[in-house]
Structure I
Amino acid sequence: MTESVSRRRAFVTSIALLATVFTVVQYCIATRLLDVYYQINLFMMGINIILAVSLNLISGFTGQLSLGHAGFMAVGAYTSAVMTTKLGYPFPLAVLSGCLAAGIAGILIGIPTLRLKGDYLAIATLGFGEIVRVVLLNIEYVGGAAGLIGIPQLTNWLWLFISVVITVLVVQNLIHSSYGRACLAIRENEVAAEMMGVDTTKYKILAFTVGAFFAGLAGALYAHYFFIIQPGTFSFFRSFDVLVMVVLGGLGSTSGAILAAVFLTMLSAGLQSFPEVRMVIYSVVLIVTMIYRPQGLMGNKEISLRIFRKARGESDGLTRGQEPL
């Protein structure tokens, strides 16, 4: 089988799988087979996937420890909510505005801070996230500490599904481009990358901006699903949640980030009756992961359709003596 035919089959299979998932979930929502509780957790799962995949681009593929992802999510959430509730703009324009505002914030913060490395960068991004939260606390136009109330519920399954797919596709295509190779070189050895002529600051800012853009997308979807947003929602603990997903899934694995986001969302839903132990369990998960599997669940591996093709090929080979596909 030629490589072009294999890629075409993989593309068609992927489209069929995505269409099946979308149709089944949409049917379950329309017929109320999924009640409100499960719908809320489903939407949180999608939002967490967007956050984890976007942060993985920064921390996993580029190697920059960021603790301010919730700040970018807050920028996207409040910008989009103001656009719809205060200014009366349509939802698509509000979502785009939230994404762009978060991306611009990523550029503005990235230019002065991404010359830092390691712990210094983590502290700087943590400071940014806290600045955003405190500023929102003191702006009465967006509700201050009480938050912005009465946001229309415009986020539906179609919007969420498309947003998740676009996020994963953009990040994966970026990683496999020349820009992504430069980011990977920075992660492996920044000094060596500089010696080979890679503009490390430029590519770190690029990764930071793209990650912030999609964090803003997650914020916009969140704001227009839960009716109300408050500054406390976007605290350091929110950034920590997303970082746990990235580390647990595997730094440098988009599939791992998705799996970890799904797992931790389900775990969080199961622990809603015990909120006092939630962060304890998160911490234990991190400790156990770092001790027994420091590379995370997936390491830097990805799940692809090749697994199923190989399994089918091996089965065929046992029965008919054919070569694996």
Structure II
Amino acid sequence: MRRTIDWDSDAVVIIDQTALPEKYTTLRLRTVDELIDAIRRLAVRGAPALGGAGALGTALSALRHGADHAAVEAEAKRLAQARPTAVNLSWGVRRALAKLPEGPRAVLAEAKAVLDEDETVNRQASGHAAGLILDRCGRRPLRLLTHCNAGRLATVGWGTALGVVWHLHAAGHIEYVLADETRPLLQGARLTAWELAEAGVPYRVLPDSAAATAMARGMVDCVVVGADRIAANGDVANKIGTYPLALAAARHGVPFVVVAPESTVDYELPSGDGIVIEERAASEVTEFGQRRVAPGDAPVFNPAFDVTPAELVTAVVTEKGISPLA
């Protein structure tokens, strides 16, 4: 698997996720401003991948500004604020910035370590979750439902929720995966479906609003999703539409499993009430394919994320195993 985000000579290299599935292309980002723009327009996205972006962006700044630590710290602050909901972005910035007194090369080495560790912890977390799901649902071909994109494109490599699918598929335990299309920007239909097709996993795309019906018809054995921030009490922030998915799963007795690296858990945040929810442009709702589908003056509520209360979560699984938060 090619990494979603990596370092090459003097630049951050990313897969441009806004071009998928029509075109697979990469971007070379040589400045913090270019990286911030890529983050804001979702060319790179997903909590673990944003952790890598935060670390690499800080390294870019350190290599550019050298001994001017104030300039590096100022750029790092702007980078950390590029998207407010996912905790991993600021975590990656802080981790790399801590090496600044040791020089730019130390910052870069720490950023590269973040990338290497991300692949390892995602394999571990998804492996733990795969075992949990088999224990709960039985060792048979399973029907999983997932939301947004939590595969290799949302991480440095491998994936969280889709990492579970890779483990189970290799062992012959996947009948199919239902992929919610997922607003904003249809990241399930565009990205998750692309990854599943690439891996040869049977799948179907469905509207977000059809998920509850799929559960009611007995088409879903388990819901498995990633996370952008997990509060200390186990509340989970994830892409908008996750909360109603958890409500439907609870109604139909379907396990609801969250898979994320430990770095996504914000132990300083008591509950999900304190999570800042990003709101996106009204045009993502009022337009489709650059064609207006709502009145020109239509007011819009377009949150990018929601918060699922801990009591609706069957388990939060990290590289350390099933979290005691859940």
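Things worth noting here:
- Structure from which 17.4, 53 was derived, Rg and Dmax of the Cα atoms in Å, for residues 108-259 alone, options I, II: I
- Answer label among I, II for the case where mean count of other Cβ atoms within 10 Å over residues 36-43, calculated from the coordinates, equals 17.8: II
- Among I, II, structure where mean projected area of the Cα convex hull in nm², for residues 12-163 alone as derived comes to 11.1: I
- Identity of the structure behind 0.97 (criterion: Rg/Rh (Cα atoms, Kirkwood Rh), calculated), options I, II: II
- Computed over structures I, II, relative contact order in percent (Cα under 8 Å, 6 or more apart) reaches its largest value in I.
- With helix-only ellipticity at 222 nm (-39500 (n - 2.57) for each DSSP H run of 4 or more, over all residues; to 500) derived as -12000, matching label from I, II: II
- Here the criterion is distance in nm of label points 7 Å out along Cα→Cβ at positions 92 and 284, and among I, II the highest value is seen for I.
- Between structures I, II, the greatest calculated value of distance in nm of label points 7 Å out along Cα→Cβ at positions 20 and 252 is seen in I.
Read-outs: derived from the displayed coordinates by stated rules, not from any lab. This one's a predicted model, so the numbers in the text were calculated from it and none came from an experiment. Cβ atoms are built from the backbone, for glycine too; each structure is taken alone.
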